[in-house]
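What follows is a group of structures, each given as structure tokens.
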Structure 1
Amino acid sequence: MTSILKLFLDIALLRRGPEDVPVSRGLLFWTVVAYFALSMALVANVGDANGGVLPVITGIAIAFGWFRFLLARFGRPERFVQTMIAYFGFSLLFRLATAPLVSALAPYADKPQDLPTGLMLLAVPVSVYQVFVAARILRAAIERPMLVCVLLLIVQSVLEFVVATSLLGLRPGDTMGSLS
């Protein structure tokens, strides 16, 4: 287990990529379970445990569907398991590392205009780094330019937002998907 966490850390620190992840459906399952559990703990920590399950599950499902589609579209379906383990493994560590920031930002979900400048200045580079690492994982999987991968991840985030706000009836601050 320690070696897997170190691998996820190395992916987060740009030392390794999804190609270094073992192809294991069991590892994928447990990585997603751990990601889900941590996400639910964070949702409970910010005071919305009742509305949190559906957005987290929706974010996971959209990530799975979107990556499955992209890998098939770009002719790399065999990379799905490794890519998803790398993506959710990185996301798990990222969520854990940014939990204090998420807690500090939570009170401003309904009134972003009151967000202190210092928190905003901290949140922006953290978010950019998250997108960069996720795009790097996607780039290794589909072998496309970084800009294309960033744009594809933005489309994923828009899909999560649309589903959460339109179909699930959630407010924008309630979404806790993979890239939020």
Structure 2
Amino acid sequence: MITCDHTSCLPVPVSVDERTGIWSVDSLPMILMPRHFWIFVKSEIESRLGFQEAETLFLKSGVPAARHWCKEAAKEKGIQGEELLQYYFSQRGKRGMGLFSLLEFDPEWKSARVRIDYSVYAEGAGQNVGRNVCYPMNGAFIGAMSFISSSNGSCREYGAVEVECKANGGDHCEFLVWDKS
């Protein structure tokens, strides 16, 4: 394994299997992709399926992906609860999705408010496009909150919505996540 730590070249330690070329971070296989790739994928999905179907597709794939990531990180790092949520957000930021800040958090796992600066989707769309564009992140918030609440013995169903978007005239992007159960 070749390891590159954050002090020399990347913000996260990356292991590369010399035999397969597979990159791993925190024991999870990764793919290094340019940001514009995700902008083009999102745009193509919206143009082919429409906004509603695109939103559903990202939600249905984002929730289990976030739950899986949180499960593996909890095991690998031995963390849980709000610490795991903060770690999840910091790692998404280190992977180029934007800078995440937990603005409000209900310790009973009923709600959270999350700010994103430099969101991959908002930065790719530009400003004043007439709508919020960062909806692909809803699944990440719902999946992370549901994994962490379930690991604390509470089975909750969450919703998430972007209430402010830089692409829609805001000065940042902001999401509300709430307990729907």
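Derivation of every value follows stated rules applied to the coordinates shown; laboratory data play no part. These figures come from a predicted structure and were not determined experimentally. Cβ atoms are built from the backbone, for glycine too; each structure is taken alone.
Table for the structure above
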read-out	value
Top of 1, 2 by distance in nm of label points 7 Å out along Cα→Cβ at positions 63 and 95, largest first	2
Test item: percent of Cα pairs over 26 Å apart calculated as 27, pick one of 1, 2	1
Source structure (of 1, 2) for helix-only ellipticity at 222 nm (-39500 (n - 2.57) for each DSSP H run of 4 or more, over all residues; to 500), computed value -23500	1
Structure from which 33 was derived, relative contact order in percent (Cα under 8 Å, 6 or more apart), options 1, 2	1
